Structure 1
Amino acid sequence: MHLQKKGLRVLGIADSYSGREHSILAGIVMRRDLVIDGTAFSQVTVGGMDATEGVLTLIRALDRRDINAIFLSGCVIAFFNIIDPRRVQECTGLPVICVSYEESFGLEGDIRHHFPGDTKRRDAYRSLGERIPHTHPNGQMVFIRSWGIGFCEAAQLCSAFTSEGKIPEPLRVARISARAVHEFTRRADTGTGGDAADSLASSGEFISGKDDK
């Protein structure tokens, strides 16, 4: 993968939820020069086990053939709804890089507490494997898991898309976008968002866009 190639594109996926049944997933396609040229949205169940399908739904909505890699903002989203990055990698044929930002002793104890007896969820978490720390050139540290790509190249790609701080730009913009749609649909639920928001909130697949070039 030529990291300096201007046309290199990655898809960053992040979620947002707060006290609702569903979490919003936002996907941002971003070029190596940090230009955005695609967006898509989907939703997953808070506390469910449909995160992987939500990610794949978003990717199908984009219908892109020019994406070189996928960034995930964490593999455990929406109250322990666990993404299977290996399945995403196998279904798309693209490298998958999961990025998280805080040191942790792991989430297995939390899963046992909130979902006692849920061995499927626990096994899904265990299958993710260990995170590997990576320090950006700016000194900020992140933690990486990767599938379909070696750690060194995944770390270089992560840093290549990080302009400041520790969060890669595709994931930072995806987080902002997910929060905006989450707030939009929340207002729709309370009757302050307009009729257009009602149809948006009821859909599992929201918006997709891509460069016309």
Structure 2
Amino acid sequence: MTKPHPWYTAQGESYEDFLAVYDPSWATSVEPDGRTALAGAVANNDPIARVAIANRLLDDGANPAVHQPFSSVLHNLLSKKNLDPVRDAALLRRLLDGGADVNLSVPKHGRPFSVFLQQSGLRPADRQPFYDVLFSRDDLDLASRRKDTGLTYGAYLVYWAANRSLRVGGSDGIEDRIRAHLTAHGYDPEQILHPTAAEVSENRSRSS
């Protein structure tokens, strides 16, 4: 009989079927490529199984900070098309409190917040619990600048939000939240979100 693989089992099974073959050592096991059972769990397409398996692994010592070069538990979770605004938002908070990096940028996908912002299926009201979690983070970096454009990450989010609101038919208030977070952390929102051409050029020169 083939031995169950932690990542694939967590990613593809119901909670009951997962428990039937679960070995508690899976919680802290890390594959050579960085894959973990927790990373598989948060990629599960069943929202009930996703949250239940992930919480069990966290209870058993899984480390949310472990990630692969091209993905993390936050990227996997926030890319799901059927996010539950209650259960998944609570899981997001637990992952962040456990050490997952809210600012981790990976090739092709960027940061976790970028992945979430590109979700088109969530209603504005259903985004709010996730925003509550993300904007509660003191370590959320909205002021760092891209080397290629000189624009801040906060400005990038505002741009994406504006384009998305045109597609889905309404704003979800993210720009107000970005401004409030910047102000609370000592930044001038206008300078961060709407830099002059000279400021962009200067920051691009510093980064080159």
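All of the numbers you see were taken from the coordinates with simple rules; none came from a lab. Quick caveat: nothing in here was measured; it's all calculated off a predicted structure.
Details
- Which of 1, 2 yields 23, 48, 28, 1 [P(r) over Cα pairs in 10 Å bins from 0, in percent, for residues 129-176 alone, calculated]: 2
- Relative contact order in percent (Cα under 8 Å, 6 or more apart) - structure with the largest value, from 1, 2: 1
- helix-only ellipticity at 222 nm (-39500 (n - 2.57) for each DSSP H run of 4 or more, over all residues; to 500) derived as -15000 - corresponding label from 1, 2: 2
- Structure from which 25, 23, 15 was derived, semi-axes √(5λ) of the Cα gyration tensor in Å, options 1, 2: 1
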